[in-house]
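Heads up, there are several structures right after this.
Bear in mind that the values in this text are calculations on the coordinates, not laboratory data. All values reported here derive from a predicted model rather than from experimental measurement. Cβ atoms are built from the backbone, for glycine too; each structure is taken alone.
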Structure P
Amino acid sequence: MDVAKEPKLGFNDHSNDRKEVLEKMKTFEKHNVTHLSASSINEYIANPAKWVLRVSGYKDIFGNPAMWRGSATDNAICKALQNENFTLQDAIRSSVEDYDSFWSNSVSQTEIDLQKVEAEKSSLAKYVQTAFEYYRDRPYRPIEIQKKISLNIDPKYPEIIGYIDFLYEEVVCDMKTVARLPSETPESVNRQLSIYAYAEKKPAIVDYVHCTKTSSQVVSREINDLDHHFKVVNQAVSSMEKILSFSDDIQEIAFLMVPNLDDWRWSPSEKQAAKKLWSYLGS
């Protein structure tokens with residue numbers, strides 16, 4: 001495995017003076033961006049306009065059925081690994097309760113296909129059982145579960161905060177539930193795991209809990225070329241800083257780009273909010 005190299009942090013002999021660095025620190029702060037995450041960085045890379053919309057104050061934190069499935073499975077397995085008396089049936093019941101809670105608290109209920117809600121809910125037992133048996137059968141346990149990391153890649157940027165699903169002695173691991181197994185690990189996942197790897201100075205793997213109507217499996221993949229993926233993270237954060245430094249007014253920043261509302265990533269409520277921020281798009 002490629003072991004992540006420690007990033008170079010702090011000031012060097014040829015850096016700008018401290019006053020200039022402190023001025024740059026305010027770039028994120030003046031827009032109330034107190035921290036970053038793998039999700040926010042990946043969103044900026046995939047869809048800068050959506051990221052700007054969130055910086056403007058828009059919040060849609062309740063996700064979609066596939067996200068609820070993943071979070072509910074993740075929560076149940078974490079509980080099972082923290083308590084040996086937590087049975088498979090306990091785990092399934094816990095996942096269903098969490099899923100129902102995500103759904104009932106969603107601000108976007110009217111926008112979500114009820115058939116998808118029920119389909120993902122009915123798949124929970126299979127995902128939980130597959131993951132439960134895989135992790136319980138391992139001869140070793142994580143040394144920490146849902147380990148919080150805070151990574152400062154540069155003094156002028158806010159810290160990157162994240163939570164590692166399973167931290168082992170030799171590796172960091174993130175679990176993801178998927179209905180379709182990707183042929184290659186997506187770049188967004190590579191970037192996420194590179195952040196975790198740099199924070200803990202360990203190699204990284206992703207465990208795909210893959211379930212279909214006829215089969216189920218857990219496929220573990222190592223994240224290669226961590227240095228490259230972490231460089232992309234650094235470049236993205238630098239770009240975010242440059243965008244935000246354009247103006248103290250998020251409206252002026254928004255007008256630097258034209259959002260493509262035909263992109264499937266935009267939910268109906270996000271489109272509605274975007275049309276307010278980008279007023280020329282119409283009502």
Structure Q
Amino acid sequence: MIFDRNENKEVIALLGAGSMGTAIIRRIAAGRTVLLGDISEKNLERVSNEFRYGGYDVETCVVNALEKESVEAFAEKAASLGEVKYFIDTAGASPNQAEPEHILNLDMVGTGYAVDAFGRVMAKGGSGLLISSQTGYMYPIPNDIELQILKTPTEELMGLPIIKDVAMQNSGLAYMIAKRVNHLQAQRAAATTWKERRARINTISPGVIVTPLAYDEFAAAGGNYQQMIDASAAMRTGTSDEIAEAGAFLLGEHAKFITGTDLLIDGGVIAAIRTGEYKLHG
């Protein structure tokens with residue numbers, strides 16, 4: 001049975017088919033073609049079936065976000081399916097899942113590859129969203145170094161002193177710095193390549209959000225997370241649905257004047273840190 005006979009449908013591309021990204025997709029996918037990209041064929045099969053059973057038009061693509069050519073092929077496939085209206089990037093590794101070099105190559109360089117590649121295929125009026133983290137606010141980077149990052153091509157980021165001399169020290173630092181760089185990557189794209197295509201791009205920095213992968217972090221550093229939650233104004237964890245509501249807003253028609261910015265959704269954790277109500281460990 002053919003559920004949707006409409007032609008020339010807009011395309012939504014999701015890199016990293018996890019719970020947060022798919023929650024966003026469900027809010028904007030009706031009447032559009034969804035392209036799911038992930039390194040795991042098994043995960044792609046599972047998630048795509050969930051969408052198909054829900055009546056959505058779904059395509060899949062195995063993508064290694066660490067490889068520039070693979071990410072570019074993903075963007076090209078998205079463009080081959082129709083006008084690319086939305087791009088969402090949730091691919092990444094957390095501090096307790098990987099070594100510093102892997103985190104930086106995936107969360108920072110890989111994200112840069114995606115921003116660059118989709119900056120060449122986005123439709124006029126399209127929008128992109130990078131999922132960063134509240135940790136992007138936890139390691140202040142001096143303005144002159146941020147300007148250096150903004151002016152550095154994606155392929156050269158790993159050679160910057162703040163990356164090779166600071167971020168490589170441990171996985172926590174690598175993650176914090178990579179997530180701050182995500183904010184800068186969106187700013188640069190919003191002012192240059194994405195601007196040229198009349199498309200918008202923003203980031204969201206979630207706090208402690210309960211997802212299947214988050215349980216790895218809780219198992220490794222549950223005490224620290226509990227203290228963080230207790231110190232926050234919300235005094236609870238967040239959910240993927242809460243992130244998805246904000247994501248759908250930033251991608252959608254009511255956010256046309258918003259680009260190159262970050263939305264911090266952390267229940268007040270960063271406020272607690274900045275006011276001294278909570279002190280970072282390590």
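Numbers below:
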item	result
Structure from which 0.85 was derived, FRET efficiency 1/(1 + (r/R0)^6) of positions 142 and 198 (r between Cβ atoms, R0 = 25 Å, to 0.05), options P, Q	P
Identity of the structure behind -15500 (criterion: helix-only ellipticity at 222 nm (-39500 (n - 2.57) for each DSSP H run of 4 or more, over all residues; to 500), calculated), options P, Q	P
Comparison of P, Q by relative contact order in percent (Cα under 8 Å, 6 or more apart) - largest value held by	P
Distance in nm of label points 7 Å out along Cα→Cβ at positions 38 and 262 - highest-scoring structure of P, Q	P
Identity of the structure behind 7, 30, 37, 21, 5, 1 (criterion: P(r) over Cα pairs in 10 Å bins from 0, in percent, calculated), options P, Q	Q
